[in-house]
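These are the structures in question, set out in turn.
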Structure 1
Amino acid sequence: MSTPRYGRDMRFWEQLEILNEALPEGRLAVAGPQGATPESDVLPRFAYLAEHLLVRAPDVERAIDRLQAALPSEQPVRVVWPPDQDARRVTVRRLSIGSRDVFRGLALLREAGIQSTLVHFVTVSGVNLCPGDEPVPSGEPLRPPIAGRDRGEDAHVTVIDTGLVHDYLDHQWLAQSSGQPNIPMVDGDVTTQAEEVDGDGFIKPYVGHGTFIAGVLRCVAPSTDVRVYNGFPYGGAVEEDQLGLLLLQTLDTHGWPDVLSLSAGTRTNDAQALLGLTDFIGELADHPETLLVAAAGNDGETEPFWPAAFAAEAVNATGDVILSVGALREDGLGRACFSNHGDWVTVFAPGERLINAYTSGDYEYDYPHSTTCRFHPVVPLYPGCTCVAPLSEGDVVKFSGIAQWSGTSFATPFIAGLIAARMSEAGVTSRQAAGDLISGQLAIPDLSSFLQ
């Protein structure tokens, strides 16, 4: 048996293990594309749910008949999702196909003119996949927001992420700051301390992701009403169809905000759009008050990363429905090495070594240090490349509520906050503010001193 090469493939297998440990019994996440294994030369690029496919509701009966006739098995093909009470809310159906070959099943359904996809996992856990992307303790306090503390007043931003850590209110700019009545308390789903640590008492690698994002938002637009909900219960991941329904349910319950910030995503089989988010994207287009700001992903590629890649098509007369956000390097002189790019990425913002709110406790590093960049291993693309890091596998550090972190995940709330600030300053909608940003009427200011 060969040893997996260090880089994105080894990290992928470690993160896949974390996902499978968190999944309910009976569900298994496996690597795609077809043929990806730790021993093969096929690089893993995404995770999907074993023995399941997605189809649209009107095609269910034809899909079942086709699969059972062409791929005989004692195990029947059956619909296993969504729950009955939610069947009218979404138009996608998850089929359990048993031990049948999912890729053969996809081919058979496409031959029959039936749209079908794997059930992909959407995740926050990848961050930027460089050795230096794990959070690093920072001795600096969380700095006050930029001048103009009414920036973002009356704007509402909803963050769908990992929720808020148990001690998030220790940060005064996430709590309601005394003497600053216009700054509302950040609210949402709060995890317990027990949920945030592993069996050895170490902070789990995806914990604090949503809290850090809320902190970046507050630095850019301190008066914005920020709500952070947990949409990624399985080790920082969730199936695409479950996420699509969860988004709709959350927005039905709490209202459609001015800005929806989503720092998660995935590559997909054959670069297809996420079928499980079809209903959500459709309803988003019908809510002109809401703008989706989504992370472009951290693979250093031009291949679409979903749902951010929906930005390439989601434009209407009221402005852009979706902004996809890539990351700039720390010195601001170009794209961060890890950031995805291409014509589907709308805008870039600071995403290297930001400092913001985290949690407290011990953290053990999972990945070896590196003296080279995985994207440019011979000569680093630029000095200070995030991929080059002194951290060593097994090192244990103590956090005291503040972290330094990198990724398009954190460039995303920068833009969400900038949109919220523009809304309050110019009296425009979030989509109009997005149009101003894209047209050049709204510049990205240098806020590095407040974020680093």
Structure 2
Amino acid sequence: MTFRRKATWLSMTLALLLIVLSACGKGGNSAGTSGNESAKETEDTEKTTLTLLIDNQTAIDGIQAVADEIKRELNIETKIELRPGGTEGDNVVKTRLATSDMADLMFYNSGSLFKALNPQEYFVDLTNEPFMDNVLDSFKDTVSVDGKVYGIPGGSTVGGAWLYNKKIYSELGLSVPKTWDELLANNDKIKEAGYTPVIGSFSDSWTSQLVVLADYYNVHSLAPNFAEDYTYNKAKYATTPEALRSFEKLQSLRDKKHFNDDATATKLEDALAMLAEGKAAHYPILTLVLTNINANYPEMMDDIGAFAQPSDAADVNGLTIWMPGGIYANKEGSNIDAAKKWLEFFVSPEGVKAYLTAMKPEGPMPIKGVELPDDTYAAVKEMLPYFESGNTAPALEFYSPIKGPSLEQITVEVATGISSAAEGAAKYDSDVEKQALQLGLEGW
């Protein structure tokens, strides 16, 4: 035992001895502390403990900061339980629900994956809770079934956006494009000036999907029923002009030779370096990479902006967003009232402040009236007007459970000339069929 440990042990022993002697000297309640006062002191110091199940791949700094504040303000302690991510984690969630072994609170996907859990059977209906007025309707839609709302947002949104280098734009006198033709025209000027117009990082093939996926706001605006019809085999990418256009936009970048020549060998980290260092002007990507850029190029963050993928008409201009996971209260939880208080605090101004103090958002919060900190990424600030004007739409995966596993390989083929836009769309329509059949969806 070290000297420091011995000293600590001795101090604790003396302190405990004094407490015991003091209690004996008071002779129970006779020394001025009534039984009622003792009971009240015990009651005041008792904590309610709630369990929160969350996957081990989610950064929990923001959630932990709110939980700490909830403990201070509401005397509700949060015990975090970790589960695996991915398919294994989905199975854990389904098993725990089926066996009535779910935590008091659960962090899980919003959108189609959540809706597939049969929420009305397992989770508390939050529809009429006053605090739900703080939550944007666009998020509520992703955690609603049959008009009932079951969750709150567990973090910030992520945009499917075009990150751009503002120094290049300023040097060449360019304006943020509102139409696809304007974007192509900007790309031509950027190429003439010796910069790479658009970064392709197809070595990390998932990044090739963004031009198609980020176009969903435009698809949704022009063909509002596409998600439902697509889900039930009444519409196809290849035969719906508004959806096929997403693949055509990707092909047009290839046809115009706007991608970097080494796109197939370029990785995500290479792409971020090209953008931050001003070697390339555009990168269509999820704004979650802003944290990566900040880690490696903090001095360049003010040079990086973001805009929505343009449509073919200036009056259709909005941002496709990936909603955060939701936090849900277990209907069979041990203390539902405390769970509701926990959720209420999370979406309150105090809760949002605690969250944003611990984590920089990679997109606006889907909560009304949130003022982002002054040090918020410039690109995120440029996303705010889309939210304020209501010109946002969740990505297709939040409306439909169908997302074929081969999309990233198909989009690489379209971006590199192996397949045409029409061929790529048709391949993707075939790709989703197996998943639809496995889900047992009507119409397949």
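Every number here is computed from the coordinates shown, using simple stated rules; none is lab data. What you are looking at is a predicted structure, and each value in this text was computed from that prediction instead of being measured. Cβ atoms are built from the backbone, for glycine too; each structure is taken alone.
Calculating percent of Cα pairs over 26 Å apart, for residues 235-354 alone for structures 1, 2 picks out 2 as the one with the greatest value. Among the shown structures 1, 2, from which was the value 2.4 of distance in nm of label points 7 Å out along Cα→Cβ at positions 123 and 171 calculated? Derived from 1, not from the others. With helix-only ellipticity at 222 nm (-39500 (n - 2.57) for each DSSP H run of 4 or more, over all residues; to 500) derived from the coordinates and found to be -7000, which of 1, 2 does the value describe? Only structure 1 yields this read-out.
From 1, 2, which structure was Cα extents along the principal axes in Å = 91, 52, 43 calculated on? Traced to structure 2. Please compute relative contact order in percent (Cα under 8 Å, 6 or more apart) for structures 1, 2 and give me the label with the greatest value. Top value of relative contact order in percent (Cα under 8 Å, 6 or more apart), among 1, 2, belongs to structure 2.
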